[in-house]
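Asker: Next come the structures, one after another.
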Structure P
Amino acid sequence: MTEAAKFNLVMAANIRENKMIEEFGGTLNFIAVLIPTLMAFFYGFRCLFATEGFIAQYGLGAASEFMIKTTGTFVTAQGLTYAILILTSPAGAWSVFAFGTIQAALFLYFGYTTTTGKWADVEGVKASKEGYIVPAILLVFHLIIMFNMSDVIYAPMTAAG
């Protein structure tokens, strides 16, 4: 590959990257979608493919495997949906992010009440602050998306390009 071809390839990548960030209304908004996407892939992978480690980390017991994998399918689907929006456009995707916001709020409430409640006292259970810190982080990013990206996510969808 010639130097000119390499330069053109790098320039094309930079133009696409800048356009991608512009489609989100800026770097903060892009990061507000990227972080939950990466978190979804991390936890989805742990739930689906590293289930035994997940069970051991929290002392959940072998009977929890099915529900952990079920949760993993939802988390991974959300991550894939967000990744598709990153690669295409978030325009008009308010309902996708509203779902994420509602889920994060519910997760925060039930994560906190569960990890600080009677379940945390069950013998063998290893309750962790992660049960409400992670959803709190997710909720903050989703609130940024819902309010800071309102001109993007509530806009009519158009063909990406």
Structure Q
Amino acid sequence: MRFRFQPKDVFTVFIIAVLVTAVAVSSQWVLRASIIILVLGAIGAVLATIQLLVDCLGRRPVTSVKVPTFELPSFDQADARTTFWSALEIWAWLLGVLAAIPLIGMPAALPLFVLVYIRVYGGSWMIALVLAALITAFIFGVYQQIMHVYWPDAVLVDLVFGN
């Protein structure tokens, strides 16, 4: 078997790195606070690593027999330029939301991301506003009221209102 790493495998490597980092950071915490991250992060890292190995080692030549499938079409048949720009667009969205979180805070960044994403890709204002309201309600209801999660102050909030 030959190891074949392709550009589309970069995302799996990114997920593995995030999960391993989460496990490493949470291992310094008290066990009661870190148990969920340790368990789910370790399971996720193992499963993502297995997926990467299957993707990189398990590629076989395509036979002429077409088997019906319910999976999304792969990028193997797509134009390389189109695939590159599509992947770049996805990474831009991810990096944009990751940049917005420290700037305006998680409770504002996620609903804003949902709203903008839906509108950019042709969703109606009604759907965008309803889904943004639902994510806002979920964040405030579950994370703040039930779990009492502490949200660090956003950089822009500190700049505008000061400490």
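Asker: If helix-only ellipticity at 222 nm (-39500 (n - 2.57) for each DSSP H run of 4 or more, over all residues; to 500) is computed to be -21500, which of P, Q is the source?
Answerer: Value -21500 for helix-only ellipticity at 222 nm (-39500 (n - 2.57) for each DSSP H run of 4 or more, over all residues; to 500) corresponds to Q out of P, Q.
Asker: If percent of Cα pairs over 21 Å apart is calculated from each of P, Q, which structure is the one that comes out at 54?
Answerer: The read-out was computed on structure P.
Asker: Still on this model: Can you tell which of P, Q yields 0.10 when FRET efficiency 1/(1 + (r/R0)^6) of positions 88 and 144 (r between Cβ atoms, R0 = 25 Å, to 0.05) is derived from it?
Answerer: Going label by label, the one that fits is Q.
Asker: On to the next question. Work out relative contact order in percent (Cα under 8 Å, 6 or more apart) for each of structures P, Q, then name the structure with the largest result.
Answerer: P
Asker: If distance in nm of label points 7 Å out along Cα→Cβ at positions 56 and 80 comes out at 2.1 when worked out from the coordinates, which of P, Q was used?
Answerer: Q
Values quoted throughout were computed directly from the atomic coordinates according to the rules given, and no laboratory measurement underlies them. Small disclaimer: the values here were computed from a predicted structure and weren't measured. Cβ atoms are built from the backbone, for glycine too; each structure is taken alone.
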